[in-house]
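Nothing in this text is a laboratory measurement; each read-out follows from the coordinates by a stated rule. Just so we're clear, the structure is a prediction, and the values are computed from it rather than from any experiment. Cβ atoms are built from the backbone, for glycine too; each structure is taken alone.
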Structure 1
Amino acid sequence: MQRNRKIVIVGPAYPLRGGLAAYNERLARAYQLQGDEVIIYTFTLQYPDFLFPGKTQYSTDKAPDDLTIRVKVNSINPLNWWSTGKEIKKLKPDLLIIKFWIPFMAPCLGTIARIVRKNKGTKVISIIDNIIPHEKRPGDHTLANFWVKSVDGFVAMSKSVLTDLDTFDQKRPKLFCPHPLYDNFGKPISKTEAQKLLGINSGKKYILFFGFIRDYKGLDILLKAMADKEIRNNGIRLIVAGEFYTDSKKYMDIIKEENLGDHVILATDFIPDKEVYQYFSAVDLVVQPYKDATQSGVTQIAYHFNKPMITTDVGGLAEIIPDGKVGYVVKPGVREIRDAILRFYDLNKEDEFIEAVKIEKAKYTWENMLHTIDKLIES
């Protein structure tokens with residue numbers, strides 16, 4: 001595959017924040033490292049305020065000085081879709097990559113992709129997080145169907161999404177490539193140092209729930225597991241690090257009713273990228289008690305920080321967390337999560353799992369993602 005190509009990425013990036021922005025920026029850097037020219041087109045408006053569940057969509061960090069980012073795309077303005085599509089079409093990039101995660105974005109991103117494809121030279125590839133959303137809304141199927149017909153091929157980051165794509169299209173090429181490591185959040189530090197930075201007691205047993213809090217992520221299951229007598233007697237504490245993207249009342253009621261105030265540490269503001277390392281370095285174990293999922297960037301942050309994991313057997317989560325090797329894969333239930341946490345500590349699995357994590361994470365490189373995209377283009 002030729003190098004020194006012109007590549008355009010359309011999707012969230014600075015000044016927007018969050019995992020999607022982090023992914024697109026890291027992908028751009030991976031291409032730049034191999035000699036390609038990359039331009040990212042990000043949003044002037046990603047979501048209308050009434051559709052955005054968090055406090056702000058925007059980063060407070062300074063702009064990255066190693067990336068070319070054009071703030072151009074308005075997700076709800078059709079005239080903007082046409083003008084952006086025509087601008088990228090005239091650039092004649094060798095490759096246009098669009099990450100797709102929610103049907104709401106299909107009209108905007110699909111229109112841009114369809115206009116760019118008319119130049120007969122640009123290959124348009126979609127990296128798919130989800131094609132069937134976790135939180136379903138009327139019209140999702142119609143919008144997803146519009147999207148899949150807008151591009152030349154797909155890279156799915158879980159095998160379950162690859163299967164879901166067959167519901168909409170069986171002609172376009174599609175390949176599986178797992179989510180690469182998020183290695184852009186700094187280096188691990190010692191637990192003692194991290195716990196000091198977070199202002200929590202050193203030498204305790206800490207587990208972590210990380211990321212935006214949505215109902216499908218099962219924090220309620222984990223909180224109820226934390227109420228178990230044996231969990232309490234083991235001195236295990238849960239750190240919840242991430243902003244509520246749903247009504248917090250249900251979760252706060254559990255904490256109050258189960259008297260978990262001394263056992264749960266809430267850091268429920270958005271966690272800036274520069275502070276992520278503190279939370280992962282401070283804990284023994286990362287727990288993902290999801291009720292529904294495809295893949296999760298949290299897994300790839302945990303791998304980067306050499307952390308054992310407990311996850312549920314939903315979607316594609318179990319595909320990249322070998323059960324009993326780097327952690328445990330269980331059903332999404334209170335008892336199952338509780339038993340896995342206790343088993344981790346009772347059997348002193350931390351050191352064993354960490355060594356396996358260091359080996360397993362070698363599979364999840366950005367070079368592998370780029371190679372998969374090249375293979376898709378050649379097909």
Structure 2
Amino acid sequence: MPTPSEIRVTDIKTLVVNAEMRNWIFVKVETNQPGLYGWGEASLNWKTRAVVGAVEDLKPLLVGRDPRDIEQAVRVLTKHGYYKPGIVIATAISGIEHALWDIFGKSVNLPVWRLLGGQVRDKVRLYTHLGLGDMRSVYDTFDPAPLRDKARAVVEKGYDALKVVFIPYSHFTVDIPAVRRVDQLMAAVREAVGDGVEIMIDFHGRPGSVSAALQYINALAPYSPFFCEEPVQPGDTDALRLVTERAPCPIASGERLVGFKEFEPIFHQKALNIIQPDLNHTGGLLEGKKIAAAADKAYMGVAPHNPNGPIAGAAALHFAVSTPNFVIQEEMSGAVPWYDDVVAVPMRREGSFWAVPEAPGLGVEVNEAEAAKHPFEPEVMHTKGAVLDDGTIVDW
């Protein structure tokens with residue numbers, strides 16, 4: 001076993017893989033020990049080149065340090081950069097931090113979940129999206145017939161929970177046809193999958209007011225949604241609390257918040273039922289565990305956001321195994337047909353659950369030669385439809 005003085009970071013590299021509708025940003029941290037390296041992920045839609053540059057800017061802060069001093073490494077990355085990290089820097093830090101956990105686990109021959117507090121469940125419940133992660137199915141299904149077909153296809157793959165994104169692009173008020181349309185679409189999904197499948201509805205922060213959000217939620221409630229996600233824009237904790245207090249179903253949010261400090265007002269105001277930190281964006285696994293612990297004290301569940309790539313999925317798996325107030329995990333393993341050619345991951349799906357992994361570290365290995373066959377490309381912009389009839393640009 002190497003002594004602490006013998007393990008040092010020597011380099012940090014990025015590997016961008018275009019997954020057709022988005023780019024995955026893999027982060028590799030190398031050490032002075034032959035064969036000891038770690039993989040993380042720092043994917044952020046439409047910000048690929050910015051995150052890659054941020055990783056390069058952060059690298060000098062860690063080269064020469066012991067990669068197992070993870071708390072100290074994150075403090076260096078956040079405090080010695082002078083400016084407070086926004087989403088780009090926080091995503092870069094998250095990817096690096098994942099890789100440090102991978103190294104730590106490998107160095108002691110243990111899976112990362114053991115280092116995060118140990119096992120608290122025997123399997124990890126999952127949900128996926130329409131199209132099993134294909135972005136066109138996720139964001140462009142606003143008609144009942146394809147909605148039914150795609151929902152049934154998910155259930156046929158063994159899932160008992162799925163998420164849909166069909167809330168209309170909205171503003172401060174909602175008209176009757178829009179509400180009726182949401183009712184019609186939700187009825188179609190429920191009829192297609194039956195009562196034994198959980199349905200989550202992602203609002204994407206499209207309603208511009210509490211009243212607009214509640215009109216949609218009240219239309220959805222008779223169909224018993226598992227939760228309604230991000231009903232108002234992030235950052236407006238007062239509005240979020242009002243929606244949560246008045247909604248007849250659970251409310252979830254948090255994917256766009258960065259770090260514990262941005263979650264703290266939610267805990268104080270009891271503004272949610274379920275929080276959704278993105279472990280790929282909020283600062284990494286250590287920050288995610290702090291957020292989850294505070295949520296537990298506030299009697300909130302945790303359902304981490306993760307429409308990202310395979311290494312982010314592996315990190316989420318280890319988090320879920322070790323987090324008591326975990327509820328359900330988002331995943332997109334069907335995003336591309338060549339997924340398993342590029343990366344070997346520890347996630348083994350059995351129905352609508354992942355099994356607990358036993359491999360050291362995160363249990364990930366990247367085939368860099370295969371990954372190179374899918375180089376960076378500009379990502380597809382889904383936001384073009386987020387414009388009202390009068391030309392007003394609204395939230396996507």
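Here distance in nm of label points 7 Å out along Cα→Cβ at positions 242 and 258 is compared for structures 1, 2. The highest value is that of 2.
Structures 1, 2 were compared on distance in nm of label points 7 Å out along Cα→Cβ at positions 202 and 314, and the highest value belongs to 1. Structures 1, 2 were shown, and distance in nm of label points 7 Å out along Cα→Cβ at positions 26 and 338 at 3.5 was computed from 1. Matching task: 14 is the computed value of relative contact order in percent (Cα under 8 Å, 6 or more apart). Pick the structure from 1, 2. Checking each candidate, the match is 1.
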